[in-house]
Every structure is written in structure tokens, then in C-alpha cells.
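Participant: Following this line, the structures themselves.
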Structure P
Amino acid sequence: MMKLVIAATGASGTIYLQRLLEQIDCSAHEVHLVMSSHAKQVAAQELDDFKIPGAVKQHAENDLNVPYVSGSARFDAMVIVPCSMATLGRIAAGASDSALLRGADVFLKERRKLILVPRETPWNLIHARNIVTLLEAGAVVLPAIPSFYSRPKSLADLVDTVVWRILDQLDLPSPRTYRWPDKTEKAARKR
């Protein structure tokens with residue numbers, strides 16, 4: 001069983017959060033969810049029926065009594081999806097004035113996995129420098145850039161190409177994940 005924190009900020013891309021929550025077995029893992037007020041607004045705008053699995057523990061963004069804001073509480077990973085560039089910049093600057101930001105700060109200082117999924121584009125130089133700062137601090141920056149190897153046939157299929165990468169980073173791979181085929185093995189058998 002893993003203990004995970006899933007967070008969302010006000011960037012567009014709530015569908016990534018929805019698909020991630022659907023693909024994590026929330027009854028087999030302890031999942032804590034924190035959404036900024038802007039993330040809730042964006043979710044209402046982007047998805048008609050945003051659903052949070054019943055087993056997920058929900059927390060207010062300003063509740064600093066949640067367990068994951070302390071380094072003494074043992075958690076495996078934190079994912080911020082979608083992660084706005086404003087949030088990314090605050091984390092890079094060490095701001096920790098909310099449960100979401102404090103959680104990210106704790107995961108960095110404790111050398112726990114912190115995965116940031118920015119969706120905004122294009123980046124300016126400040127964004128790029130903040131990303132470099134976070135990479136140097138040990139975060140995983142996984143931009144919400146879909147892939148097309150699997151030939152996605154729907155919006156959900158396309159979104160899942162990013163979600164599968166997040167799950168791989170969490171060591172919770174999905175059996176549906178498209179894997180690049182080993183064509184060298186097939187070519188050797190034909191000889």
C-alpha cells in the first residue's frame with residue numbers, strides 16, 4: 001500500500017486529475033486530495049461531472065493540520081496535476097503558506113517523490129528557471145504533453161498517455177499502458 005498526496009491547482013487540465021484518480025486503486029492505497037479554490041473552479045468549468053472516488057481523503061487547501069505537511073508523517077509521493085506555473089514558481093521559491101505548498105516543500109526537503117505536471121504553454125524564461133530549480137531540488141517535472149505512439153482514438157485515450165507516465169513515476173503502472181515494442185527482437189527472429 002502506498003500513501004499518496006494528489007493535488008490540483010488552477011491550471012486547465014482537470015481531466016488529467018480525473019483520469020489519474022480513476023486509474024489509481026484508491027481502496028488499495030491511501031490517497032489524500034487537496035485542490036486549490038481555483039482548481040475547483042476550473043474543474044466545474046471543464047468537466048460536467050467531476051468525480052472523486054469515495055475512498056479518497058479530501059483536505060482543504062489551507063488546513064495545515066493535515067498529516068502530509070509534516071516531515072515526520074510517512075508518505076510515498078505527491079503529484080500536483082495540473083500544476084499552474086504560479087504554483088510551480090511558489091514551490092521553487094520555497095513558499096509554503098498553504099497545505100498544498102507546504103506539502104510540496106516537505107516532500108522536497110524529505111527527498112520524497114514530488115511530481116509536478118504543468119500544462120501551460122508556452123513557457124517564459126522565468127518558468128524555465130523555476131523548472132530548473134525544481135529539477136535541481138529533486139522534483140520530477142512531467143509536462144502534460146500527450147504522445148501518439150498508441151494511436152489514441154478518443155480524448156480519454158490521449159489524456160491517458162500522460163496519466164500512464166505519472167503512474168509509471170509512482171511505480172503504479174497500468175496494465176493498459178502502451179509500451180514501445182522491441183522491434184530488434186522480432187527482426188532477430190526473422191533471420
Structure Q
Amino acid sequence: MKLTEKTIGSKTVFDGRILHVFNDDVQLPDGSTAEREVVRHPGGVCVAALDPDNALLFVRQFRYPYSEEVLELPAGKLEKGSTPLENGKRELLEETGAEGYSYISLGQVYPSPGYTDEIIHLYACRIGKIGESCPDEDEFLDVEKIPLDKAVEMVLNNLIPDAKTQIAVLKTALLIKSGKI
């Protein structure tokens with residue numbers, strides 16, 4: 001059986017600055033129909049930036065949907081007209097003041113494929129130099145440096161709940177261990 005669904009109708013439910021919500025009618029592989037609620041998102045980027053001692057730069061910021069501070073790797077949404085890598089470099093610089101080099105792709109992740117088309121591009125890099133951060137005017141955050149081994153422990157002990165950060169930390173640790181970074 002071919003596992004595809006064909007859109008046969010779409011209605012805009014919400015058209016926001018970042019999120020766009022649709023209620024779609026689809027034809028299923030067996031010919032029957034169903035509704036799909038879909039959140040369209042421009043995508044994002046996340047950067048695991050390592051210093052010479054293999055410590056990672058993190059940002060801690062209040063995340064309104066969870067009503068708590070969340071520890072994350074530097075990240076942000078994709079801006080039109082820029083590649084994911086260009087966006088990653090910009091976010092790293094804005095949020096931490098760090099300039100990276102030797103960027104490598106850690107791949108892409110689908111954070112919640114049941115309802116959104118968001119794709120997050122993951123990168124690792126080495127830190128070249130650190131200056132002053134310049135976050136967006138509505139962005140308040142603290143920068144923290146955490147040794148990679150400790151960050152892995154924190155992920156395994158559920159102290160870092162952010163999915164993109166967990167994936168990037170663990171992939172970076174495996175690549176370091178295998179000598180690929």
C-alpha cells in the first residue's frame with residue numbers, strides 16, 4: 001500500500017506572524033477522507049558550539065508556553081533569504097556573542113510530525129571568538145558554558161527537556177567520541 005495522503009481542501013484557521021494554522025481535508029490511501037489540523041512553520045536552526053575544552057554554549061531563557069526557564073543550545077527560526085547555516089551563525093552570534101568556525105551539519109529533525117511541518121536544522125561548530133551578545137529586543141537570556149560530558153549527563157537525567165538540544169548534544173558527543181569533530 002502506498003502511504004500517501006492527498007490534500008483535497010484546505011481552510012485557513014489562523015494566520016499569524018510565525019505560525020499559520022490550517023484545517024485540511026485529505027484523501028487517505030484507502031480512498032476514504034479525514035481532517036488534518038496542520039501548523040505551518042518557517043523552520044528553525046540550532047547550534048552546538050564547542051570551545052577548545054569541549055564545553056558547549058547554552059542559553060537559559062523563559063519560555064512562555066511552559067511558564068518556566070528552559071536551558072537550550074542557541075537557536076532560532078529561519079529567516080527568508082538566508083540558508084539554515086547562515087541563520088545558525090546569526091543566532092549563535094546574536095544570542096551568545098560567539099563566532100563559530102568548522103561548522104558541520106548534524107542533520108534535521110521533525111519536532112512533532114503529527115501536526116506541524118517544522119524542520120529544525122542542527123549544526124555543530126568550534127568557537128572562534130566570543131564578544132558581546134545582541135539578542136532581539138524581546139529576548140532575555142543568560143549564556144552558560146557547560147562541559148559536553150556534563151551536558152550529556154544532564155540530558156540523560158532529564159535536566160534538559162528541550163528536544164532539539166537533546167539531539168544536538170548527543171549527536172555532538174558521539175561525533176567527538178568517534179573523532180569526527
Structure R
Amino acid sequence: MTLTRALFPAPSLARQVALVLGGTLFIALAAQISVPMLPVPMTLQTLAILIVGLTYGARLGAATLIAYLAEGAMGLPVFANGQASLAYMMGPTGGYLLGFVAMAWLAGLAADRGIARGILPTALVAVAASALLYVPGVAWLTAVTPLDLTGAVKAGMLPFLPGDAIKAVLAALVVTGGWAALARRKG
């Protein structure tokens with residue numbers, strides 16, 4: 001059971017649409033927040049994606065990210081730094097954008113199966129989902145830039161690992177905190 005399902009046991013189509021739209025708004029807002037870090041600044045976009053996946057489950061989480069990508073493809077400024085358009089999505093970050101769907105799905109699948117319960121298991125799931133993001137991201141980067149695989153890993157993965165580890169722990173704290181708050185409310 002996911003946190004969303006625990007809060008709303010009888011999902012209706014209207015509620016699911018509202019959750020998807022709310023999730024895309026949450027991710028779009030988080031994508032605009034840049035935190036200074038070395039060697040590269042980090043946005044909170046993937047933190048929001050992890051939270052959506054871990055709280056919505058695999059299907060609703062993936063649907064939310066598909067809707068998010070559709071919003072960006074239509075020109076809504078939902079990506080980092082207010083970017084949007086199908087042309088932007090075909091650029092160097094395109095693989096990461098597509099990987100967002102897999103990231104939310106994997107985090108959601110773990111939540112659906114009860115694996116993402118407690119701080120440590122949830123953090124480990126978040127780290128695994130974050131790692132999955134690099135498969136299409138680095139592959140796409142090698143396809144659309146002159147970088148070879150080593151160069152793509154150095155430019156498109158290694159600088160982001162510290163921030164992703166921090167965001168995985170933060171997502172785990174948020175989600176386990178949500179479960180604790182729900183238990184107190186029901187208790």
C-alpha cells in the first residue's frame with residue numbers, strides 16, 4: 001500500500017487526475033529550485049520525482065511523469081530553469097527526462113510491494129531509482145553529443161552523485177515522516 005492509497009482508500013478518476021496534476025506542479029516547482037553544490041548545482045526536481053513515486057505507486061507515479069513530460073513538450077516551462085519544448089527534450093538532457101518515468105515507476109513499484117517502508121529501505125530504494133536514471137541519461141548523452149561513454153559518465157553522472165545521495169535520504173525522510181504522521185492521526 002502506498003501513502004496516497006492509505007490517505008485515499010477509494011481512488012476515483014477525479015482524485016487520480018488531481019493527484020497527477022498536483023504531482024506535475026510539485027515537480028515543476030522543485031525543478032526551479034537550484035541549490036548551490038560542488039562541483040555542480042543541484043535542482044530539487046529528482047527529489048520531487050522520488051517523493052511522487054514513493055507516495056503514488058508505480059502506475060500513478062509513472063503516469064504523473066508522463067504527464068509532466070507532455071506538459072514540457074507542449075511548451076509549459078516545467079523543466080529546470082523554466083525550459084520547455086520538444087526540441088529541448090531532444091537535447092543532451094533528453095535521456096534523463098525520459099528516465100524520470102522509470103525513476104518514478106521503480107520507486108513506486110517498491111512502495112506498492114511494501115519494500116519502501118522505514119527510513120533505510122526507503123533510502124535504498126531511492127538510491128536505486130536514482131541510479132536507474134543514469135542508464136538512459138548517459139546513453140542519450142553519448143548519442144547526441146561528441147562524448148564517449150567515459151566522457152558521458154564523467155560529465156553526466158559523477159558530478160551529480162553526491163546530490164542524488166542527499167536527495168534519496170531526504171525523500172526517505174519525507175515519506176517515512178508521512179507514514180508516521182498518518183499513523184499518529186489514525187492512532
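Participant: To which of P, Q, R does the computed value -12000 (helix-only ellipticity at 222 nm (-39500 (n - 2.57) for each DSSP H run of 4 or more, over all residues; to 500)) belong?
Facilitator: This figure was derived from P.
Participant: If you don't mind, another one. Determine which structure produced the value 17.2, 64 for Rg and Dmax of the Cα atoms in Å, calculated from the coordinates; the candidates are P, Q, R.
Facilitator: Traced to structure P.
All of the numbers you see were taken from the coordinates with simple rules; none came from a lab. Because the structure is predicted, anything quoted here is derived from the model rather than measured.
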